[in-house]
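Q: Below you'll find the structures, each written out as structure tokens.
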Structure I
């Protein structure tokens, strides 16, 4: 058996998130069914992480095991002809037999897209947020994130993770066209973490919270201290990075 990484993107609007669900269609289910149909053997994939319902991925990575694939490029074409319009396979790579899409990832980057104008062409692709926002203050608060490692205040409650520690290496807002984009990168993320951070930064932007208050929210290690999670449709997983050893077959 050979292990492969599959690199793909999806628009999450129609799905109940990445992970298989008993009562809704997930991206994982649709991808596994397409791989099983094309390869003619049952295929299970393990993703680099879990995205919630309505969240998008410009780049998601998953691994699966199968007998040798002679022409990975042809398989990409077959999968894309079979998959729905909102899931697109970019590449299939042969990797180390022990490579793990989730546990071997050393960095993940998300973007949160926000628009302040009512734009029908951005529906489901960016969060529409009304009112004046102070992005300078929001950027000052975002810098605080790199001073901490315990992000319990921004984690979904009652998850099964062993630690709420993450190392954030990048966190800032920037203007792109008519949208504002929050860029954040870390070694790992907690469930709902980015949406909780954005929701709390919006409180700073509305002057309902200052930069010191934002830092105090992190220090409280209490989800109830943070703001409401921002809507799912603005969030994108945009990059997952791995050490070079993952791609060695040895």
Structure II
């Protein structure tokens, strides 16, 4: 397994180019796509301790775009005005570039569709957070003593989300992949496949269970580990869950 990991770490590439259109009004308030080239990736817990993130298994990620920042309250407010939806956290006085929370799974789906995208699959999200084949334990670092430079979590935060992009970015130039707010996941499978088996995908039309990845400002720091999985109902709304979109080429 170690041999495979070393080989995979040599194929990471990144391009800032994008062909996905961003509505001008959204671009003016900070929405930005980043193109990830994709490739082979080892998914799961390399420490072997988290049974929910085992067994380790290889996946191949197709190229995709992902938003550089978590969706902000200013961006969601604009979306809500344009579509006639209710906004989120209306009593939050300080808005602007603060990460948006209190989105249901369907709210997150609708926002990403408005942006010409969708929610990330679990594989895409973990690939983006871990720096692809670099397979970092936390988004941006493997050093537990450096986590605070990259992740907004319970012991270095406050009782609300922070403006996006204040911590250091990860290897792909993505901000707040760990902490600040957790991020809704689109399609996923409940258990990782055993070697030689295909994944069994959950029918989201029949199940209310969803996933949110990355941890939030009130979560313990270990929840921000790039392989950590957290399940919740899609109807749940909490200030600690927001959204980051992806888009196909």
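Every number here is computed from the coordinates shown, using simple stated rules; none is lab data. These numbers come from a predicted model, not from an experiment. Cβ atoms are built from the backbone, for glycine too; each structure is taken alone.
Q: If FRET efficiency 1/(1 + (r/R0)^6) of positions 149 and 173 (r between Cβ atoms, R0 = 25 Å, to 0.05) comes out at 0.95 when worked out from the coordinates, which of I, II was used? Could the numbers behind the result be given before it?
A: Working: I: 0.70; II: 0.95.
This figure was derived from II.
Q: Given a value of 51, 38, 36 for Cα extents along the principal axes in Å, point me to the structure among I, II it was derived from. List each step's numbers first, then the result.
A: Numbers: I: 58, 40, 33; II: 51, 38, 36.
Only one of I, II returns 51, 38, 36 for Cα extents along the principal axes in Å, namely II.
Q: Match the computed value 5.6 of distance in nm of label points 7 Å out along Cα→Cβ at positions 77 and 221 to one of the structures I, II, and report its label.
A: Working: I: 5.6; II: 3.3.
Computing distance in nm of label points 7 Å out along Cα→Cβ at positions 77 and 221 on every structure in I, II gives 5.6 only for I.
Q: Work out which structure the value 17.0 belongs to, where mean count of other Cβ atoms within 10 Å over residues 101-108 was derived from one of I, II.
A: Going through each structure in turn, the value belongs to I.
Q: Could I ask something else about it? Here helix-only ellipticity at 222 nm (-39500 (n - 2.57) for each DSSP H run of 4 or more, over all residues; to 500) has been calculated and equals -4500, so which of I, II was it run on?
A: Details: I: -7000; II: -4500.
Structure II accounts for this read-out.
Q: Can you tell which of I, II yields 1.00 when FRET efficiency 1/(1 + (r/R0)^6) of positions 21 and 53 (r between Cβ atoms, R0 = 25 Å, to 0.05) is derived from it? Walk me through the numbers on the way to the answer.
A: Details: I: 1.00; II: 0.10.
Value 1.00 for FRET efficiency 1/(1 + (r/R0)^6) of positions 21 and 53 (r between Cβ atoms, R0 = 25 Å, to 0.05) corresponds to I out of I, II.
Q: A follow-up question, please. Out of I, II, choose the structure whose coordinates give Rg/Rh (Cα atoms, Kirkwood Rh), for residues 125-196 alone equal to 1.02 when calculated.
A: Values: I: 1.00; II: 1.02.
Only structure II yields this read-out.
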